[in-house]
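Input: structures, listed below.
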Structure I
Amino acid sequence: MGRASIRAAGTIFFKINGVQLSARGAFTYALSGEQKTYECNANGEGYYTAKPAPGHIKGSLTDYGDIDLDRLKNAEGVTATLELGNGKVICARNAVQVDVMEGNSETGELGIELKSDRVEEIL
C-alpha cells in the first residue's frame, strides 16, 4: 500500500502583532532552544556542551507602498506568526527585527528577519 498524500507546502500567511503582511516566496524558521556542540577530549571520550540559542522567522515581503519601513525596521517586542501550508503555525514572541531590510525596486521585495528566544510551534 502506498502512503496517503500529505500536504507539505502551499500558501503561507505572515503576521506581526496580528497584522497580515504580504509574504513573498519561501520563509525559513528555526525554533529556539539549545545549541549543542559535540567534542572529544584528549582521551577520545565524547561529550557535548549546550548553550541557549535564539530562533528566527526569516523571509521576504512584498511592499505595495503600505509598509511603514521605519516602524518595521525598528520593531522589537513583537509577536510574529507564520502559518504554513501544512497547517503548522510557528510563533516568535517578544521578537526583534534584525535584518538590514534590503529592498528591491523592481519587484517590491523586502527582506525581514525576526529573532527571539521564544520561537515555537503552536499546537
Structure II
Amino acid sequence: MDIVKLKDFDRIYAVDVFRKEYEQLFGKSRNEYISCLKKLRTNLKILDKEMKNSLQYQQFEKLSGSDLYSIRHVGEKNPRVIFAFVSDNYVLLLSSCKEKDKRDYTNALETANRRLLQLEGRK
C-alpha cells in the first residue's frame, strides 16, 4: 500500500486504494458518485486549509477512543470518509463507507486502523 497526494490539494493524501474504494460505494449510480464527490472535494478544501480547525464544522468529527476522524455527508446514503491527521502536517484519507447500519461504519473503522498500523510499520 502506498500514499498518494491528491491533485489540487496541498496537504491531503490518501492510501492508494482510497479513490477506487470510494467510487465503488456508489455502484452503478454515477450521478450519486459525482454529487457526493463534489461534496467531498468541498470538505477536503476546508480540511486542507484549516486542518484541525475544521473540526468546528458539523461535517467533521473526531471518533471517540481513537486518533481517527470522519467527514460526514448527512443524507439518504450517508457516505463517510475516515481520515487521520499525520504530524499536524497533512491529512491521510484511510477508508470510506456508506453507513447503512452500524456494522458498515465499524468495518470502515477497522480498515482505517489496519491501514494506519500497516503504514506506521513501514517507518
Structure III
Amino acid sequence: MLKKIEMLDMEGPVSDRIPMDRRRRAKQFAPFQALKGFEHSVKEKEVVYERRREQYDGMRIALDKKLSEIENREVKVTYYLESSIKPGFGTYLDVYGIPKLFPHLRRMQIGGLDLSFDDIVDLEAADV
C-alpha cells in the first residue's frame, strides 16, 4: 500500500492519444437543438391568426383613389397574408417602400413582395 506522501511524488498518467485541436474541442460544447423545429413551432404559435376582414365598396373606392396618388412615393402598405397552416385564417402585415404598380393586373410590387390589390387593406404615406 502506498502512503499519501509517496502518491504526491508520483507522475500522473500520460495519454497516448493525439490531443484534439481547439476548434473541434470547442464544437463539442456548442449549444444544440434537442428538439428540432421546436423554436419554429413556438414562434408560429405567437402569430395571431384572424379571418380576413370584409371590404365594403366605399373602402375599395378609397383604396383605389389612394393607389392612384402614390406613384413614386414612399408608402406603408398593410396587407393580408393567408396562412399555409390554418386555411381561412391569416395575419395582417406592413411593408414599406416605393411600390411599382400594375393596374391592369390589379397587382403591385413593393419590398420584394408581389401583392394583389385585393389583399391590400390600407395604404398611407410613410413617415420619413
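Given a value of -1000 for helix-only ellipticity at 222 nm (-39500 (n - 2.57) for each DSSP H run of 4 or more, over all residues; to 500), calculated from one of I, II, III, which structure does it belong to?
I
With distance in nm of label points 7 Å out along Cα→Cβ at positions 16 and 104 as the yardstick, tell me which of I, II, III scores highest.
Max of distance in nm of label points 7 Å out along Cα→Cβ at positions 16 and 104: III.
Taking 0.00 as the value of FRET efficiency 1/(1 + (r/R0)^6) of positions 24 and 56 (r between Cβ atoms, R0 = 25 Å, to 0.05) derived from one of the structures shown (I, II, III), identify that structure.
Of the structures listed, the value fits III.
Which structure, out of I, II, III, was semi-axes √(5λ) of the Cα gyration tensor in Å calculated from, if the result is 31, 22, 14?
It traces back to I.
Readers should treat all values here as calculations from the given coordinates under stated rules, not as data from a laboratory. Since we're looking at a predicted model, the values are computed, not measured. Cβ atoms are built from the backbone, for glycine too; each structure is taken alone.
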